[in-house]
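Following this line, the structures themselves.
What follows draws every value from the coordinates through simple rules; no lab data is involved. Since this is a predicted model, take the numbers as computed values, not measurements.
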Structure 1
Amino acid sequence: MAEFLCMNHPHKQAVAQCRRCGKPVCQDCYDPSTGYCRDQCTKNEAVSSVHTSKKNVVLQVIVAILAIIGGLAILLITICGALILSY
């Protein structure tokens, strides 16, 4: 990344690229623990991770309920089919 300049500090060479927004960033702007730029992405990630985890839990519960309903429907169809064919 030696040929790129930091988006926040145009006089400094970029040492990395933000994993979230893709901006080239210098050592002052880069957060190596997250791989994000310290400008906006690190702050936004902390806020969005809380909302994302709540959404993920709700989505997982909905998918689990639909899977159980689908499994029970297949079981019911199989039992009814076996009863109909046995007569």
Structure 2
Amino acid sequence: MYPKAQKPAANPNKPKQLTIAVLGRHMKISCPAGQEEKLQAALSELESRVSNTKYQPGVHGAEDVLLMIALNLCNELLEAKKSDE
């Protein structure tokens, strides 16, 4: 008889596949090992921004909501860069 092949040990540094939901849409994403809490914090921030944005006048549909959030985040990033100079 041949010995049974052993399964390779799980790599603790291997990215994990996680499923997230944003605006009713589910997506599988890869998350580096040990970064799950940061991802959850980012997802919570996004959900908060979605809630604050989707009821603004002139914002219709998921694409508009996400576009407004992206523009606001870019503006915040540019302001932060400017204040660091």
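One of 1, 2 was used to compute helix-only ellipticity at 222 nm (-39500 (n - 2.57) for each DSSP H run of 4 or more, over all residues; to 500), and the answer was -19500. Which one was it? For helix-only ellipticity at 222 nm (-39500 (n - 2.57) for each DSSP H run of 4 or more, over all residues; to 500), the value -19500 is produced by structure 1.
For the read-out Cα Rg over 2.2 N^0.38 Å, a value of 1.66 was computed from one structure; give its label from 1, 2.
Among 1, 2, the structure yielding 1.66 for Cα Rg over 2.2 N^0.38 Å is 2.
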